Structure 1
Amino acid sequence: MPLPELQTTTYSVDDGIATITLNRPEKLNAYNAKMREELLALFDETDADDQVRVVIVTGAGRAFCAGADLSSGGATFDRQANPGDLSRASLKVGDVYRDGGGTNTLRIYQSLKPVIGAINGPAVGIGATMQLPMDMRLASTEARFGFVFARRGITPEAASSWFLPRLVGMQTALEWCMTGRVFGADEALSRGLVRSLHAPDALLPAARALAREIADNTAPVSVALARQMLWRMAAAPHPMHAHRIDSRAIQARGQSADAHEGVSAFLQKRPAAFPNRVSTDMPPFFPWWDEPPFE
């Protein structure tokens, strides 16, 4: 399916690295319904394109994402008052509108390609929570973060109550969400929210260097499986759940052309050329989970 006309984002692919840029710089890349729709379409695109090995997400201008577009005023988060602005008919289940940001974070969670956040500036509200399911987050020294929901009279969204404690621990997650304060890049680094800090001009080059390390040296199917195994086992109640999927995965991968090529290339001291593709060569047990319905 072709991509829709992009109005709030831009998209490019260069030598295996896809870059999604939030592109409303005049609004500090504030999030709206159109951006939600475009992000869903773009992650469908990156999964479907075997030329894409890694995805980078960043922002245009001086912000990553300043949060939800508040142009509707006090009724901004009232889904009954603004069903067309912040939700679509497809998001209504019974008498509840699904959280739009959550549809994006769940889609990123399901990604078959690694996702790197290059957090170039302020990231507040959905700008902070949308990056949580990304696999690595690099930040500019000028970035600032805020889980400001309690200061707006609402609650954390975008499934952040699941993601945030797993990344930074319960105490830090509670502090950030209960105070709603905005904090700097140094604190984000020290608490484990981001991997590394970079001067503004060095941020994207650093993200691309990390992406190249993945794209140039690893088997796409192995990376796709590893990504889902680690994320989904984060909530498993016992290591036996991991052992079960490990056993199926290593058996399937061990029989693959990728494994033969990877071992041969290592023994022959040459770069590997992995033949298997995510679009056609995922093992038959994938996906191994059953997604619960929204209730």
Structure 2
Amino acid sequence: MTDQAESGAIRAALSRLRRTTEIPVAFAGMTGEGRGYRITEMTGTTTQALRGLAIAPGNGLGGKAVALARPTSVTDYRSSRVISHEYDAAVAAEGLRSVLAVPVVVRRRVRGVVYAALRESLALGDRALDTAADAVRELEQTLAVREEAQRLMEAQQTAVGDPRAWEEVREAHAELRTLAQRLPEGEVRRELLDACGRLASACGPDADGKGRPGEAVSLTPREVDIVSCIAGGGTNAAVAARTGLKPETVKAYLRSAMRKLGTHTRLETVVAARRAGIIP
């Protein structure tokens, strides 16, 4: 997936953070070259003082949040005695006083820092920190899914001729489609589903273009999700638990997919879907 997709996910998280905390300024620094972070996305700012600012681990409020791997805040940034002050000039230029920072942790690795700030000196208590952390968790989930999609595409490249590797790819494909449904509408979700679709098409037996004409079948996204899970051997109840649907709803989606594919059993449905390049 593109860097634009990640930037879109970060901007969405910042908007969500401002909306849920009612804090007017939000910005984020993500992993850059080396071990530091660089401010790349901002909303509610009035200057460009923060843009491109390189945050070193341990330095300033964001560096402290990274070092502690937990949210932290200061009531007055410039006079605070619990942080270092390498970035005072940029913070002062933007007119910020109270600031909170939440580390973005994906697969136990800190990927960046999200900030929210006020232009007045007010204590940002546990409620503000908890609300900010909740907003960042959605970003963490999005980035985790994005990384898993990249891993899946890499695994597909090495799976040729290895049945066990193919099963891993297929299981990851089903899991990614399920996770995608939990993401908010946006560029990351669209690109994730597109990547799953390209993988399925590339893995199909007819991917060489020699499939018989007139076999094109179009399943809805939910029908593809259900067939992907069924391919892994899941029962209707197991698929329902995995997708958050009712067993009756799973059965309805499966019947619809079988009708479109012209199949009568679950095995026939999986085989037909793979032949059509709908699932890997």
Structure 3
Amino acid sequence: MLKQRVITALWLAPLAIGGIFFLPYDYFALFTAAIVMLGAWEWANLAGFKDQAARVGFSVLVGGCLYGLYTLPELGILSVGLAWWVLALVFVLSYPGMSKAWSSEWVRLVFGLFILIPCWKGLLLLKQQQNSELVLLYICLMVWGADVGAYFSGRKWGVSKLAPKVSPGKSWAGFWGGMVSALIIGLGVGLYVDMSPAQLAVLMLISSITVAVSVLGDLTESMFKRFRGIKDSSQLLPGHGGVLDRIDSLTAAVPVFALLLLVSGISF
């Protein structure tokens, strides 16, 4: 398993870095749309649709939505994404109490649109920033840094569970350890680009909210997988599970981060 994880990471990391740093805007949109469509194929399974034709059909539907929404302003779509994550928080906190409200496969399928489409539009908005490579790298480093910090602090001090009915392995110690790790990265980047104290304070606030939401993204996918009775969203990435298993935190973090950057007006 470890060998598979390493081999997959060795080709996956350069692919992701190449997509962030070297693709112009239109090709970046296509690159990220392909990832989102793979995520849609997996999401249909999480929603309860096992038939391959249905899963491919949902992926094509999402692709059509992305094409139709390509030129539309980001603000409205990102706002819908934010509203979804507020609702998702209610679902996670109440699980399994409110699960009957979304037990229908069709309802869960629609939820996938609220997760995947705002994430894609958020990536496109970040790609439009003046220093887009740094901004995109920042959101990735922040989420990955939070994951690493959560892992080590959770292993050492993790006693009080964060959401035991959804993801028994996550703890409050891991949450705060991940938060500290991400904010250290944020502070370093803010100082690197020579932000003013006021801008740096805003960045720390935005980053704190984004990290918290990224944890919610992870918990939300865990909730749907637990309800569905599966461990991974797919086996597309040997040793890593599926695409959604790798980007679940980013699906929540990206639209919220992009929206907060848009509203705050700060730049890197």
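Any read-out appearing in this document is the output of simple, stated calculations on the displayed coordinates, not a laboratory observation. Owing to the predicted nature of the structure, the values given are computational and were not obtained by experimental measurement. Cβ atoms are built from the backbone, for glycine too; each structure is taken alone.
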Structure from which -0.53, -0.61, -0.76, -1.08 was derived, log10 I(q)/I(0) by the Debye sum over Cα atoms at q = 0.11, 0.12, 0.14, 0.18 Å⁻¹, for residues 30-189 alone, options 1, 2, 3: 2
helix-only ellipticity at 222 nm (-39500 (n - 2.57) for each DSSP H run of 4 or more, over all residues; to 500) derived as -27000 - corresponding label from 1, 2, 3: 3
Read-out distance in nm of label points 7 Å out along Cα→Cβ at positions 142 and 174, computed value 2.2, structure in 1, 2, 3: 3
Winner on distance in nm of label points 7 Å out along Cα→Cβ at positions 126 and 150 once structures 1, 2, 3 are ranked, highest first: 2
